[in-house]
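J.: Next up: the structures, one after another.
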Structure I
Amino acid sequence: MPLRFGADVSTADTDYGTVLLDERNGQYWELNPTGTLVVQTLMGGGDEAAAADALVAEFDIDRSQAEQDIAALVTELRASGLAV
């Protein structure tokens, strides 16, 4: 399912991933390179299967683990109110 950040979320790419700022409360989140790849894939219109494909292709990770990690990240981003 495509993902997008809320209007109150600012992002900045860094040498180690992506930093998210929740402007509602000033809380920062940092995504490592795998999290950044997942978010970029989902925000680009890809689904979770496409994000898993990207992780498996880019990093030495088992597909089952990739799928679990993606589900956990998306759940956390949505629960925190950062993503819709």
Structure II
Amino acid sequence: MEQQKLNRKVRLGTVISNKMDKTVVVTIERLVPHPMYRKYIQRRSKLKAHDSDNSCQIGDRVLIEQSRPLSKTKRWTVVKIVERAAV
């Protein structure tokens, strides 16, 4: 049981939407080298994450962890809010 929990993926991202109940949409940005030119290109992934307290606001930096499927598209859970958005 402990071994499974240690192997979960963890990502740092920014909340871009909190319109749903107990769900936030988080964007993950990463740099990938172009296969031919070796210039780094910015790539984004949008993931839905479970926010049980509805505590996340748009612009917050959050740490999310992979979990079991919670709905059709929701497979991540908000672990903690790293940085609050400047209001």
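What follows draws every value from the coordinates through simple rules; no lab data is involved. A quick note: this is a predicted structure, and the numbers were derived from the prediction, not measured. Cβ atoms are built from the backbone, for glycine too; each structure is taken alone.
J.: Which structure, out of I, II, was semi-axes √(5λ) of the Cα gyration tensor in Å derived from, given a value of 22, 13, 11?
T.: I
J.: Also, quick follow-up: Once FRET efficiency 1/(1 + (r/R0)^6) of positions 39 and 55 (r between Cβ atoms, R0 = 25 Å, to 0.05) is calculated for all of I, II, which comes out largest?
T.: Structure I comes out on top.
J.: Right, here's the next one. Of the structures labelled I, II, which one yields -1000 when helix-only ellipticity at 222 nm (-39500 (n - 2.57) for each DSSP H run of 4 or more, over all residues; to 500) is computed from its coordinates?
T.: This figure was derived from II.
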